[in-house]
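What follows draws every value from the coordinates through simple rules; no lab data is involved. Because the structure is predicted, anything quoted here is derived from the model rather than measured. Cβ atoms are built from the backbone, for glycine too; each structure is taken alone.
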Structure I
Amino acid sequence: MENEKTIFEPLIERAEAYGKTSLELFKLKSVEKTTGVASTISSRGIAVYFLSFSLLMASIGVSLWIGDLFGKTYYGFLCVAGFYAIIGGILYLFLHKWMKKRIGDSLITQMLN
């Protein structure tokens, strides 16, 4: 009986060490994936922020220019707002499902690679 205990003790110790190592590996992989997704989202967010700010400044400039052409400043802002409303409607109607699928696929790819 004593001999059986000595045979199984190293096996149990190895199984315990394997379990601890597997758990540690899972933790490290989770941290890697989380930081990868967070860094991608934050870097893209910063790029979108600066792109949006540039677009805002360009929109104000175009609005003032169109307003100057029409004689009233607010006409230019109304024209630019209408343009953005038309573009937004077209994007929503035709590209909403495509963009949703593309963003979802991108997140899944980031998490699984």
Structure II
Amino acid sequence: MTGVLIDENLPSWLVLPTRLKVVHACDLGVSPGDGMLWAHGRDHDLAMVSKDADFSGRVQLLGPPPKVVHAKIGNLRARALTDLFARVWPEIEVLLKHHHLINVYREAIEVIA
């Protein structure tokens, strides 16, 4: 994995504490579809970060790449969202080395596959 692709359902201002390349869906054009995002993540070895369950289902059906981080966090205020990812991202990055689906909750991380 060489980087991270953040889906459009997460804000473009979201900063992840990583040295990896970070791309937001809005960088790829106006409202790219799930298929385009999946292909871009696969072709560029990027892990998908999304609140969309479609990507979780797709990685379970098709397998990686790309790997998927499914943020099952509901709606959070900007500061809470930033704090959450600052707190959990180092662990997620380690887990992505060996797993292809990680669910992130407000108070826990769950490795699926």
Structure III
Amino acid sequence: MKIGKKIYYELETGNIIQEIGERQGSVIETTQEQDFQSYVSLSERVPSTVGVIQLTFGQYADKFGVYHYHIDTETNSIVWGDLINPDAPKPQPTSQELKDNQITIMNGLTDVYMNQLGY
């Protein structure tokens, strides 16, 4: 079984309270109630003031630890910020991202040529 990262945040500000990392193997997914009992940072909070995002295994793995982030409380989504270490080399795109970009460019060029030819 593979369980993705879980992120608890303040509903009012979007600030991160607790991250629960990815797990795999012989693991059991925990409930929010169990997490509030297990983590001091959560147990000190009123549950109705805390939001949670459950990610899929590996989701945004290339961004965590590289970029600062917070949660947009209106959309319940991650907002990526500045690099954590601006002097570190920037993450390189994956080969799949490069292929996808090439396909997008080729499709755009094909559309331009087809329009100029009157198709």
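Descriptive notes on the structure:
- Structure with the greatest value (metric mean projected area of the Cα convex hull in nm², for residues 8-47 alone, set I, II, III): III
- helix-only ellipticity at 222 nm (-39500 (n - 2.57) for each DSSP H run of 4 or more, over all residues; to 500) from the coordinates reads -10500; which among I, II, III: II
- Of the structures I, II, III, the one that 4.9 was derived from, the read-out being distance in nm of label points 7 Å out along Cα→Cβ at positions 40 and 72: I
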